[in-house]
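So, here come the structures, one by one.
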Structure 1
Amino acid sequence: MTSRIPRRFFARLPHIALIAPLALLAAPAGASDGYFGQGYGVVAKGMAGAGIAYAGEALSIVANPAATVSLGNRAEADIQFVKIIRGSAIRGNALGPDGSYSGNGIRRFGIPEAAVTYQLGPRWATGIALYGNGGLNTKYSDNPYARFGASGTAGTNMAQAIISPTLAYRIAENHSIGVALNIAFEQIEVYGLKAFGAFSQSPEAVSNRGIDNATGVGVRIGYAGRLTPWLAVGAMWQSVTYTDSFGKYKGLLADGGNLNIPSTYGAGLDVTPIAGLDIALDVTQINFHDIDSNGNPIAGLFAGQKLGSAGGPGFGWRDCTAIKVGVNWHATERLQLRVGYHHASELIPESQTFFNIISPGVMQHQYTAGASWALSSRWQLSAAGNYSPSVTIYGTPNSIPAAFGGGAANIHLSEYGLTTGAEYRF
C-alpha cells in the first residue's frame with residue numbers, strides 16, 4: 001500500500017464539507033442524551049449507539065477516532081428521519097387555570113451525516129466525518145408562558161453540525177490511537193419568551209431575535225485495541241468545544257450568550273463469543289456541568305443573578321451517563337442484523353422543569369433495530385429504526401417559582417426514528 005493519498009480521497013472531502021450547511025438548514029437530529037445523539041452512523045444507530053470498541057462503518061470514527069486504522073478505504077452517507085412528540089403541563093399556578101400544551105408545531109425532520117476513511121500506510125490512516133447534534137426543538141402555538149406575560153408562538157430550535165478531520169496511528173499489532181478536531185457550527189432561535197426580559201441583564205436580547213450562528217473548535221482522542229480474538233476494547237475523551245457566543249441571545253443564555261459543547265468521555269467492549277456475532281457495550285458520560293447555560297439551576301435567577309450574566313441561571317441539567325448495548329449478527333454472507341438498548345440517566349431534575357418546557361430532554365430508554373445488505377464487495381445498504389417511549393418528568397410543587405405564581409410544571413417527550421444509508425468501499 002502506498003503512502004500517497006489519491007486524488008479521489010480529496011475529491012470526496014468537499015462533498016462532505018458541503019453537507020454542513022444542509023445539516024444546519026435541516027431541523028436538529030433526534031437526541032437521547034440531552035442534545036447528543038445516541039450514536040453516529042446507521043450501523044451504530046441500529047446498535048443503540050454502541051461503537052467505541054466496535055467499528056462497523058466509516059462514521060465509527062466519531063465514536064472513536066482510533067478506529068480509523070481498521071476501517072480501510074470507505075465512504076458512507078446516511079440520513080435520519082425523526083418524529084418527536086413533546087409537550088408540557090402547568091398545575092396549581094396562581095396566575096391561571098391548569099393547562100396542557102403541545103410543543104409539536106414541528107413534528108418531523110431529518111438530518112444527513114457522512115464520513116470517509118483512507119489508509120495512508122500500514123500504520124497511518126486518516127478520515128473526515130460530518131455529524132449533527134440537536135433534537136430538543138419545540139414550537140408551542142399555545143404559549144405556556146402566556147399567563148406570565150409572554151405572547152405569540154413559543155419555542156426554540158437548536159442545531160449543531162460538526163466537521164471532524166481525523167488521524168490515527170497503529171502503535172502495535174491490534175492497538176491504535178487517534179485524534180480528531182471538532183469544528184462546530186451552531187445555530188439557535190428562540191421565540192415567545194419576552195416575559196423573561198424583566199429578569200435579564202440584556203432585556204432586548206432574550207427572545208424573538210431570529211436565527212443566530214456561532215462557530216468553535218475542540219478535540220477528541222481515542223484508543224482501540226484487541227486483547228484476545230474474542231475481546232476488543234476502546235476508550236475516548238472529548239474536550240469542551242469552545243464556540244463564539246450568540247449575541248442575539250446574550251440576555252437569555254448565561255455568560256453573555258455562550259453555549260459551548262460539553263466535554264465527554266467513555267469506554268467500550270466488543271465481545272465475539274462465536275464467529276459472526278458481536279456484543280458491544282459502551283458507557284459514556286456527558287459533562288453538562290461544564291456549560292453554565294446547560295448546568296446552572298434557575299434558582300440563581302431569584303437570588304439576584306440575571307439571565308445572561310456571568311455564571312448566570314441556566315436549564316439546570318445534570319450530567320448524563322449513558323449505557324448502550326448492541327448486538328450485530330452476520331446472518332448470511334450478505335445480510336447483517338442488529339438490535340440494541342440505550343439507557344440515559346435522568347437529565348432534568350424535578351425542580352428544573354419550568355425553564356425546560358422549551359427544551360424537554362427527558363428521554364431515558366431507547367430501543368433500536370437495524371440491518372445491512374451487501375449488494376457487492378463494494379456497496380452496502382443499511383437501515384435502522386429507533387423508538388423511545390414517552391417519559392414524563394413531574395415537577396415538584398414549587399418547580400414554578402413563587403415570583404411566577406408557584407405550582408408545578410410537567411414535561412414529556414417520546415421519539416420515533418428511521419435512518420437509511422449506503423457505504424462504498426474503494
Structure 2
Amino acid sequence: MPVYSYKATNNARQVVEGTVKAPTESIAAEVLSDYGLNTLVVKEIGGINILQRVSHILQRVSTKDLVIFSRQLSVMISANMPIVQALRSLIKQIRNPKLKIMITEIADEVDGGAKLSQALGHYPEIFDDFFVNIIRSGETSGKLDEVLTYLADQKEKDYDLMSKIKGAMTYPIFVLTGMAIVGTLMMMFVVPKLTEIFEGTSAQLPFSTRLLIGTSHVFQNYWWAIFGGLGLCLVGMRFILRTDIGRGEWDRIKLHIPVFGTLFQRIYIVRFSRSLHTLLVGGVNLTAALRITSDVVGNKVFKEVILQTVREVEDGNPLTSVMNKSAVFPPMVPQMLSVGERTGRLDEVLERMSNFYAREVQNLVDNLVTLIEPMIMIMMGVAVGMMVAAIILPMYNLAQGF
C-alpha cells in the first residue's frame with residue numbers, strides 16, 4: 001500500500017507532519033480528517049512495488065463485497081443519512097482496496113452534484129446494468145432506501161445460492177484432481193521402475209500389464225505433448241467461448257448435459273425470476289426490466305427467448321406468448337406468469353417462483369452430491385484394482401516360475 005507524507009494542522013492550529021498508509025491520496029486525506037487533522041499537503045513518498053501494482057490490477061471485487069456494500073448502504077439510507085455521508089462512512093469499513101477507491105471516487109462525484117446511479121454507471125465492470133437501473137428507479141420514485149433493501153436481498157440470495165453450489169462441488173473436484181495427480185506421478189516415476197524388472201524376464205506379461213507399461217511409456221516420453229495439448233485445448237476453448245457463436249453453442253450444450261442440464265436450467269430460472277421481480281418492485285417498466293434481465297441471466301439461449309418476449313410485449317401480446325412455445329422454460333413458468341399478469345400480481349408470482357426454484361436447485365445439488373460420492377468411490381476402486389492387477393499378476397507368474 002502506498003505511503004504518503006503529509007503536513008496538516010490539528011485542533012490547536014499547530015502544524016504537524018508525518019506519514020500515513022492509504023490506497024489513494026484522497027483516502028489518505030479522509031484518514032487524516034478522521035484523526036481531526038486539517039490537511040495542507042499530501043504527497044506519495046513510495047511504498048508500492050511492481051508486485052503490488054500487478055496485485056491491485058488483478059484484484060477483483062467479489063459478489064460478497066457487493067452484498068456487504070449494498071446491505072450497509074441500504075441500512076444507512078433507511079436511517080435518513082445523506083448519500084454522500086453514507087458513502088464516506090462506508091469507505092472506512094470496506095476492506096477491498098479496489099472497491100474502496102471506487103467508492104471514494106463515487107462519493108466525490110455525488111458530492112459534486114452527480115446522481116448516485118450516474119456515478120455507479122462509470123464502473124460497469126463492477127456495477128452492471130441491473131445494479132445501476134435499480135438505483136436509478138429508486139432515485140426517480142423517491143424510494144431509494146426500499147430499492148436498496150431489495151437489491152441487497154437479491155445480491156445476498158444470489159451469493160448464498162452460488163456459494164452452496166460451489167461448496168457442494170468442492171469435494172468431488174478435489175478428489176478427482178487428486179486422483180489425476182497421483183495417477184500421473186505413478187505413470188511417470190513408479191511404473192517405469194517396475195517395468196525394468198518385468199523386461200528383465202522372458203515371461204509373457206498379461207494384457208493389463210502391457211497396457212500399463214505402454215501408458216507409462218507415453219507419459220514418460222511425451223509428457224510435454226500431453227500437457228502442451230491440454231494447454232492448447234484450454235486456450236482454444238477460452239478463445240471460442242469469447243465469440244458470440246461459441247458462447248451460444250456452449251450455453252445450448254449446457255442445457256442438454258445429462259443431470260447437470262436440469263441444474264443449469266433451474267439456476268437460470270432463479271436468476272430470471274429474482275432479477276425481474278427486483279426490477280419491477282423497484283419501479284422499472286416491464287420491457288426495460290426484461291431487457292436488463294436478459295443480460296443478468298447469463299445464458300444466450302435464455303437471452304434470445306427473453307428478448308423475443310420483449311418484442312411481443314411491445315406489440316401488445318401477453319408476456320408468456322414466446323415462453324409457451326420455448327423448451328427452455330418448464331410449462332409451470334409461463335403458467336404462473338400468465339396468472340400473475342392477469343391478476344396484476346406479477347411481482348408476487350415472480351417472488352414465489354424464485355423461492356420455489358431456489359429450493360429445487362438446492363435439492364438437485366444435494367442429490368447430485370449424494371450420487372457423485374459413491375461414483376467416485378467406484379472409480380477409485382476400479383482404478384486401484386486395475387493398477388494392482390497389472391502389477392501383482394506378472395509378479396505372481398514370476399513367483400510360480402521359481
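Here, each number is a calculation from the coordinates, and none is a lab measurement. Everything quoted here is computed from the prediction, not taken from an experiment. Cβ atoms are built from the backbone, for glycine too; each structure is taken alone.
A few notes on this one:
- Here relative contact order in percent (Cα under 8 Å, 6 or more apart) was derived from just one of the structures 1, 2, and that gives 18; the source is 1.
- Source structure (of 1, 2) for Kirkwood radius over Cα pairs in Å, for residues 85-212 alone, computed value 18.2: 1
- Structure from which 0.25 was derived, FRET efficiency 1/(1 + (r/R0)^6) of positions 149 and 325 (r between Cβ atoms, R0 = 30 Å, to 0.05), options 1, 2: 2
- Test item: distance in nm of label points 7 Å out along Cα→Cβ at positions 205 and 229 calculated as 2.1, pick one of 1, 2: 2
- Structure from which 14.4 was derived, mean count of other Cβ atoms within 10 Å over residues 189-196, options 1, 2: 2
- Structure from which -24500 was derived, helix-only ellipticity at 222 nm (-39500 (n - 2.57) for each DSSP H run of 4 or more, over all residues; to 500), options 1, 2: 2
- Comparison of 1, 2 - label where Kirkwood radius over Cα pairs in Å is highest: 2
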